[in-house]
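Pasting the structures here.
Read the figures in this text as sums done on the coordinates, not as results from a lab. Everything numeric here is computed off the predicted structure, so don't read it as measured data. Cβ atoms are built from the backbone, for glycine too; each structure is taken alone.
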Structure 1
Amino acid sequence: MEETVVITNEDLKIFCRLQAPDEGKIQRVVLGVHGLGGSTEDDIQRGIVEEMALFGAATIRFDFPAHGESPMGSEALTLHNCVQSLTTVADYAMGRFPQAEDLCIFASGFGAYVTLIALQEHMLEDLPARIKLVIQTPSVRMDETLLAMGGLSRETFWAMDRVTFRTKRPFYVTYSFYEELREHSVLCAYPIPILILQGQEDAFIRMEDIRFFQQLNERAKLVIIPGASHRFLEPGAWDMVLDLTRDWFEFEQVLLSDWF
């Protein structure tokens, strides 16, 4: 059964959806981290946690500030607050399920960027569990992705100061948030194995940036999903994401290499 959990940390009020098996020792907790403009109700996030729950994992997905059920205004959408939300939920997960051996993170787009920032700043390294990471369409150059999503140039954004994004819950993004993104690069090496799932036809993220990120990380595995766009809506693409993610969280391997 799904449970609504509200976690507070300083000025943050983080709305989460939690599912856990009724019986047995929980060895794995899966965090779903949505992208910019997403929420806990995204099909991607719901699909991942429902799939992982079938294999006995506890799952938690949560809303970033200014997203989903978050009551805070868009002025709360800062990189600091998003990273703080992720690390707060990760701490809660380990406290709620202290016997868990693996903390598995499935992060999309902006959520992948936030997760990499948290790793880069060593904000997840003290958790008493192995971290296993899958990043789907990771925005490794998030400042450029933001401009592409809004159809903006940097000069136009500066002149406007803020831009409204028309998603399920409209929110505005400030130019200062964009400057935060410009100041924080995630193009570096990370100490854990990472599975990268990238759509072949992604219109927002350049393949050369993804390949460069992989080159920086010898333990990263890149799988390019044929014909898939940014949201993996094409027939068969999502089934491949589920299978690849499950195998990575279970075995830290890609077992479907014969598909490619």
Structure 2
Amino acid sequence: MTQTHTRTIKALAPIECPEHPFSRVLVLFMSLAVFALLIGVLNFIFRELYMDVFITQTALDQVVKKDEYIDIWLVGLRFDAKLAYWLMLPGIFVSLLGAMGPAFFRLCVRIISVWVALCAAWLIATTCANIHVLGATGLPLTAAQVASFMHAPFTNLAAYSANYPVFFDAVITIFVTGLFLGLWHRLTTIFSTSTLWKKENMINWLICLCCFFGFVWTSAQTYITSTDPLTPDHARISDIPMVNYLVMNAPMSIHYSDAHDRLALGKIKKEEE
């Protein structure tokens, strides 16, 4: 009889389960760090798209200062870190269950995978919606608009399809979400196959744990973790409202909807700080 060999596609290779309970938790923590970094990369791409559509291709390109371009990136990175922190928190508590055994580890991987996909889809969908709303009204998407849409999503989709490329946005959301999830899974798989988890090495494991929580601590951007706690007013980097609107990513802009009026006032003067 001829023996057949099954070949696993690398991108779909399963995340390996370490033997030691502590190392299982650390692998799950590393998967969350990968998730947070990919959120930052995705927001970096979206912010470049924002700037291209609403500044570079408009008359604002002649009046926006070079320093303001830099501030969009730097301050925007802080809002991206804050978003990543919030999205990591549920995963941290789920990851602790991985110490209970291989079956719980695999369950945690599935739960985190679903969470990663949902968060990526939410980020992409709200970004598409925010771009359309900014283009149509000159103002960012608000929490009230999102709540109104969610009250009757299918009815609203049918109504919006006449003015907005809803089908194209849905295709983009599904495609990029799949790409995001696949990349997260592949990078996490690479981490899980590292020799670091093969043998018990508490010193290196504790270093990994400290690095992870240091990353989480830095991303929190609160008065406890930063000498300059992040607030919506940090987005007031320019006297041009549109520039201020582009600093935050879409989910953070929706969360801070009450601050949109302040962003329209322009840059905070030094004497006001």
Note: helix-only ellipticity at 222 nm (-39500 (n - 2.57) for each DSSP H run of 4 or more, over all residues; to 500) at -21500, derived from one of structures 1, 2, originates from structure 2
Distance in nm of label points 7 Å out along Cα→Cβ at positions 29 and 149 from the coordinates reads 2.6; which among 1, 2:
1
FRET efficiency 1/(1 + (r/R0)^6) of positions 141 and 197 (r between Cβ atoms, R0 = 35 Å, to 0.05) from the coordinates reads 0.25; which among 1, 2:
2
Work out which structure the value 0.95 belongs to, where Cα Rg over 2.2 N^0.38 Å was derived from one of 1, 2.
1
When you work out distance in nm of label points 7 Å out along Cα→Cβ at positions 205 and 237 for each of the structures 1, 2, which one comes out largest?
2
Structure from which 0.40 was derived, FRET efficiency 1/(1 + (r/R0)^6) of positions 125 and 165 (r between Cβ atoms, R0 = 30 Å, to 0.05), options 1, 2:
1
Given that distance in nm of label points 7 Å out along Cα→Cβ at positions 61 and 213, derived from a single structure, equals 2.0, which label among 1, 2 identifies that structure?
1
Across 1, 2, distance in nm of label points 7 Å out along Cα→Cβ at positions 77 and 109 reaches its greatest value in structure 2
Supply the structure label, taken from 1, 2, corresponding to relative contact order in percent (Cα under 8 Å, 6 or more apart) with the calculated value 33.
2
Among 1, 2, which structure scores highest (criterion: FRET efficiency 1/(1 + (r/R0)^6) of positions 133 and 173 (r between Cβ atoms, R0 = 30 Å, to 0.05)):
2
